[in-house]
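Scrolling down, you'll hit the structures one after another.
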Structure P
Amino acid sequence: MNKIDTLIRRRADDRRKTAQACVSRILRNAKARGVDISVIGSLAKNRFRVHSDVDLLVHGSTDPARRAMVERLVADQLRGTNIPYDLIFASDVSSERVQELLNDSV
């Protein structure tokens, strides 16, 4: 492995660790507020790379206040990391799509 490959791998590892730490705090804080969130996508499949984003699926009903609270919680944890995220609310998609997302997360 050459120096550039080593550098890319190290940056990807550092970024993955940062994402995992942030997501751990998100899940803990969400649970404390009665919100169930699943990690999906590349982070869930251990394929998180240098340009990956964090994908989260929020379960349950989402009235405007609850939605805003979840959006703030996620934004606050990922602010300053330069890691983008996708926040998917299960109530916005079909139950079939939710199941596809969950099946693809493992």
Structure Q
Amino acid sequence: MNRTEIIIATAVILFVAFCVGWFAHWLIHRFTRVSRADMGELERMAQELHEAEETRDQAITYLQQREAELTNQISQTEAELAAAMEGLRDARYEAEELRAELERGRG
């Protein structure tokens, strides 16, 4: 193989490589291209996702507030229960004292 044949062979190989690369680029671009309808759909989906995230955040905030209110109510109810139990204990003790006093007065 002389010098001219090597240059021509190299040029042909480079040209074929260029053509294969260009064809691969065209093929990839063809399959990955997004149409206007698809872009509209993607925009709509993005908007719906944004609205869903806002709704989720509002729901979380509401649930946290409601949980705080219910926790406060439970604390108040427990305090009232403790006070009622103590009052009942005192009333029972007083009733026992009065019974004992009545029994002593009869006996």
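Just so you know, all these numbers are worked out from the coordinates, no wet-lab data involved. Quantities reported herein were computed from a predicted structural model and do not represent experimental measurements. Cβ atoms are built from the backbone, for glycine too; each structure is taken alone.
Name the one structure among P, Q that Cα extents along the principal axes in Å, for residues 50-97 alone of 31, 25, 10 was derived from.
P
A value of 2.2 was computed for distance in nm of label points 7 Å out along Cα→Cβ at positions 2 and 42; which of P, Q is the source structure?
This value belongs to structure P.
So Rg and Dmax of the Cα atoms in Å, computed for just one structure, reads 14.9, 51; which one of P, Q is that?
The correct label is P.
Give the label, chosen from P, Q, of the structure having the highest value of distance in nm of label points 7 Å out along Cα→Cβ at positions 26 and 90.
Of structures P, Q, the maximum of distance in nm of label points 7 Å out along Cα→Cβ at positions 26 and 90 occurs in Q.
Continuing with this model, one more query. Work out the source of 9.4 here, i.e. which of P, Q gives that when distance in nm of label points 7 Å out along Cα→Cβ at positions 10 and 82 is computed.
This figure was derived from Q.
Supply the structure label, taken from P, Q, corresponding to helix-only ellipticity at 222 nm (-39500 (n - 2.57) for each DSSP H run of 4 or more, over all residues; to 500) with the calculated value -17500.
P
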